[in-house]
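Below: a set of structures, written as structure tokens.
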Structure 1
Amino acid sequence: MAPAHTTYLPTPSHQISSTSNNKASKAIFPDGIKTSGQHAPLYDQLRPYSEFPKEIAGPTVWKAEDYTHNPERWTHPFSPSEIQEMSCAADAFLASGTPLTGITKETFSLPNFRKFLEGMRNELLNGKGFILFKGMPVQEWGNKKSAVAYMGLGTYLGYLVSQNGRGHVLGHVKDLGDDATQIDKVRIYRTNARQFFHADDSDIVGLLCVARALDGGESDIVSSHHVWNTLQRENPDVAEELTKPLWYFDRKGETSKGEEEWIKTSVFYLEKGENPRVYSKWDPYYIRSLTRFSNAGIIPPLSPAQKRATTVLEETCLHLALHMILEIGDIQFLSNCHVLHARTAYKDYPAPAPRRHLMRLWLSTPEDEGGWKLPFHDSAEKKRGGIQVDDTPPVAPEDAE
């Protein structure tokens, strides 16, 4: 890495061995694996802008027009046999009495469907990076059985990691009435506000639609590699700014003992090793919420170049995005490595109709199991990424809380 990038960067305070979280107490973590959590990158493994590609090629670079009128290229309606296999696996899991936090491929057997899921996992990690399943019978099954089937499906794609400081490995995207303007305290998924283009703290994110909104709440996704190519052509100064490890990301109080309240990092990275791919990690809410620290002079405010980069990045994503609507029973899986996603603001049906409700999964794919080789100390950990506060145990609530 260029010396100019290293002279003022702190040494990470989290020097954890690559296997430490794989030996967690089973009294707390049912499978003996602890979510690694949020961490700063290994700064000496970051690459300068001069080493990034001018243009990315391959299946991870896609355009919205390739898919808008060709749903067969990115949707998979569940077949009757697939529904039956998931139903039997869910019933068997429920009958076993195993806690939902302990679900694995071994406890949720899909002997036939697993072959398709293995190929789809590769497509998520190394191909276009998204798929929309259609037709899970959530209204017939109810929330509990649907959650089991959904989480069981997810185990074939990655390891379930915690999504917040309370240990939720099954998340619920639902308006709980939180004040969306209090972005330093509130996670936007708990409101009905617009979500700008971002990537979550996991390798793959899943969303199962349980109930739709009256209006809005629609999904947009974009290939971050197509975005990168566009920035390189039209705004190379922005592309360069986004590769600098000078961006502070808020942790919104979801910190373990001794950890800082923010992470200093880049937006675009290169993988480790030969022929590295461009990896993206972004959420504008998490950089705009840090004024409580920048106003106090603890960290620097966003520079004019950073403010311009934030605006240009969002505008580029909007221009290139693929729009989709999730119906009840649809499941969207996305790669967070090379796909950014957004959500429009929404309005719920009046009570007593159910509020818009999506069940969410964050899934980890460690590098020794085909995941991306990331410049983070936990790249080989089974449950890399996610959000972990001290030894908070995993929980899988059946509804938002």
Structure 2
Amino acid sequence: MIPKYRKQFNQEFSEEKYRKLKDILKEKGGVEPGFRISESPIILSKEFETQLINASESIISQINALPAETLRKAIPENCRVPNDTDRPHFFTIDFGVCRSENGEIEPQLIELQAFPSLYAFQKTFEDAFCEVYPFLSEIRNPMPHETFKSLLKELIVGDENPENVILLEIFPEKQKTAIDFALTEKLLGIKTVCLTKVKKVGKKLYYENNGKLTEIKRIYNRVIFDELDRIPNLNTEFDFREEVDVKWITHPNWFFKISKYLLPLLQHQFVPKSYFLHEFPQHENLEDFVLKPLFSFAGSGVNLNPTKEITEAIEDKENYILQRKVSYEPIFEDINGEFSKAEIRLLYIWRENDERPILLENLGRMTKAAMVNVDFNKKDAIWIGSSNAFFAEG
């Protein structure tokens, strides 16, 4: 979309530079990313960035206007966690890079979450791109490093000693996002702890820190709560639904409250029409919609071509939505003259006393497949996988 920068990147690109990009990430994180790294950044216009942010601001205003009870209804009864908060600490929102009916390139909302994404990794990724391709520095995210670090530290660590703050995950070493955990540890001075290692005494939680039992006062939560039931033979001392003396960053209830559950309630030119499955009107054509489970992660359970037989066989229809299909536009040219599609996630933090969240960074994903998930790509494809978006004057 910005021919000058795309042309320069493609001219400068080499396999050697791609290896260097990945080596920098491995060196800084101490582990290799568990997901594919795209060879290319996503380069878009400042005008597109303005559209992204304006759409997000409208959606944030609509969420702020919703009654608390509407949001509470999103939480399944068996997943309610005590001591909820008035705000989520994180807000992430995904847009596809699409083409409108009048031929314009525009964002279209895909989904939104109040769940932390790869905040530490994406800042490092942006740095790595700029290190390997210095010209990208002139169009990078203008937020200074120290500001980024201090905002994230204020949110996650707060006034506590970092040793009393943990990043909580289930079997973190097996997660594809382990590199983000490692970078978060370096950035904030906190430890990553597996849920199975958390010890409970009364209402207090502890973990073993260098051989010493240490109290946990704040949890940077990376556990997808509703996935715990699907892990066989999981032995833990601590159940999320128990009342404990700990501060959640962010509270697990928000995973449900800001989710695909909200899509039928939102209105904007960049928000595709969505319906709960049990409320899908007869006048709409099923072929124009994508079927999505309300609470799934990384695209699991999504059906791009639902049929009446499939939808009628679903018993818990209130836990699914139908979202109008959008057309991802392949506009990111690779070195072979082929084109990739992309999706951009805006990464916000939301401090408890703030009316609105603060945009910190972005996350990009590139694909040549029908879904923006690298598992669906051909093995020899390029310009696919995790990326970072840069915005330039056109």
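Each reported figure results from applying straightforward, stated rules to the coordinates on display, with no laboratory input. If you're wondering where the values come from, they're calculated on a predicted model, not measured in any experiment. Cβ atoms are built from the backbone, for glycine too; each structure is taken alone.
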The value 1.00 for FRET efficiency 1/(1 + (r/R0)^6) of positions 126 and 278 (r between Cβ atoms, R0 = 25 Å, to 0.05), derived from one of 1, 2, belongs to structure 1
Matching task: 0.98 is the computed value of Rg/Rh (Cα atoms, Kirkwood Rh), for residues 166-301 alone. Pick the structure from 1, 2.
1
Using the calculated result 51, 41, 30 for Cα extents along the principal axes in Å, for residues 118-245 alone, pick out the matching structure from 1, 2.
1
Name the one structure among 1, 2 that distance in nm of label points 7 Å out along Cα→Cβ at positions 174 and 206 of 1.9 was derived from.
1
Assign the value 0.25, calculated as FRET efficiency 1/(1 + (r/R0)^6) of positions 142 and 294 (r between Cβ atoms, R0 = 30 Å, to 0.05), to the correct structure from 1, 2.
2
Name the one structure among 1, 2 that relative contact order in percent (Cα under 8 Å, 6 or more apart) of 32 was derived from.
1
